[in-house]
Structure 1
Amino acid sequence: MLEHFFKSHPWHGVPIGERAPDVVTAYVEMVPTDTVKYEIDKETGLLKVDRPQKYSNVCPSLYGLVPRTHCTERVAALCEERTGRGGLVGDGDPLDICVLTEKEITHGNILVQAIPIGGLRMLDGSEVDDKIIAVLAGDAVYGSLTDVAGLPPLLLDRLRHYFLTYKQGPDDARVSCEITHVYDRNEAHEVIRRSQEDYARQFADLVAALRKA
């Protein structure tokens, strides 16, 4: 009966969905009008203010996380394999997701159904920080897309530009983030599967408890 009295933790308490990785549940933390960076508090599951956005960059899509995923060994190993680099580690966070929609959604802290169509292989120093690109299920403009190759090039450039510069000040010569690849739907599915495996390994006791519930 407890589930009727308490809100589920967006990372641990919300299922990714039976059709994953074709369709996943996404928890939205930020929307394009936000001038403050919101993110989930990992301990409580509440949405918190991480920091005000210092610069003019705004995320051009809904942005959040995929429940019951974790970016550690398996995700990092795939990035090493694809890039030919060593010494990489996962960022230790849930898998990030950008969800494209024509609709104006005014706030985060919501769940949406998203169809992954590709992703950005991003490195923040030696940390692997992939961004899955998805479309809102049923969206009139983007909902029929099945692969990132079908996106307008300018929209893809906006996503890439945001993540390459959102931490960078106007006088910073050093670029802290790097996007090594824009990958397709099949690769996005592999990243999602690996992040699920990382989650199952990291939170084995919790996964076992959820299965018994």
Structure 2
Amino acid sequence: MTIKNRFLVAIASLAALAGAAMTAAPNNAGSYSGDPYPLDTCPVSGEKLGKDAVTVVLEGMSDAKLNGTQVKFCCPKCEASFKADPAKYTGKMSEAIIKAAGPFALKNCIVMKDEVLEADAKAVVHQNRVYRLCCKKCVGRFEKDPAKYVKEYETQVIAAQKPAYKLATCPISGKALGEGAVDMVLQGRLVRVCCAGCVGPVKADPAAAFAKIDAAK
């Protein structure tokens, strides 16, 4: 084989690998933190998301709190615009997420745990999940250390919903839930899976897992 032919073969191999990587990209759909992107519109253009929507899990953002957040864009151009200046879009995106959110899973504030959430409770969005807090002071505390309060929220949701949880098998593998079962919270709901390997598939298609849980009830 000539040097030229070897070069052409190498280029073809690299192209094939690149194509495979692009094809595999959707398989990371379960790698996000928090909840899946809950809107049906692009946060940049405001256009309805179609079958060609670009799903991205943000990484390396100037605002580190955005890292791990799943966002969907109508096109690669909007993705680039968002990443170049996220502050320009995150405010409106959070407003839309709060507006679209359903009832909060807990009755009390996760910062000041003795405070019952009233109708005027404050809302803050972190990684697509809406948290309700009793006052602006608690919003400030949450924003200083979101990881702490995310953990508190998930701990409380699991404790509240686990006694009434009826599905005795993993919604992904179908295996019985044993001692190694993993409890996760998604869209305000407890989902129990047999192992850490099933967490990603649940996050890639929450509706399918919810359907199995509801059927068990």
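Read the figures in this text as sums done on the coordinates, not as results from a lab. Just so we're clear, the structure is a prediction, and the values are computed from it rather than from any experiment. Cβ atoms are built from the backbone, for glycine too; each structure is taken alone.
Brief remarks on what is shown
- Source structure of the calculated read-out (distance in nm of label points 7 Å out along Cα→Cβ at positions 30 and 182, 2.0) within 1, 2: 1.
- Answer label among 1, 2 for the case where relative contact order in percent (Cα under 8 Å, 6 or more apart), calculated from the coordinates, equals 16: 2
- Highest-scoring entry among 1, 2, by mean count of other Cβ atoms within 10 Å over residues 158-165, is 1.
- Which of 1, 2 leads on Rg/Rh (Cα atoms, Kirkwood Rh), largest value: 2
- Which of 1, 2 yields -12500 [helix-only ellipticity at 222 nm (-39500 (n - 2.57) for each DSSP H run of 4 or more, over all residues; to 500), calculated]: 2
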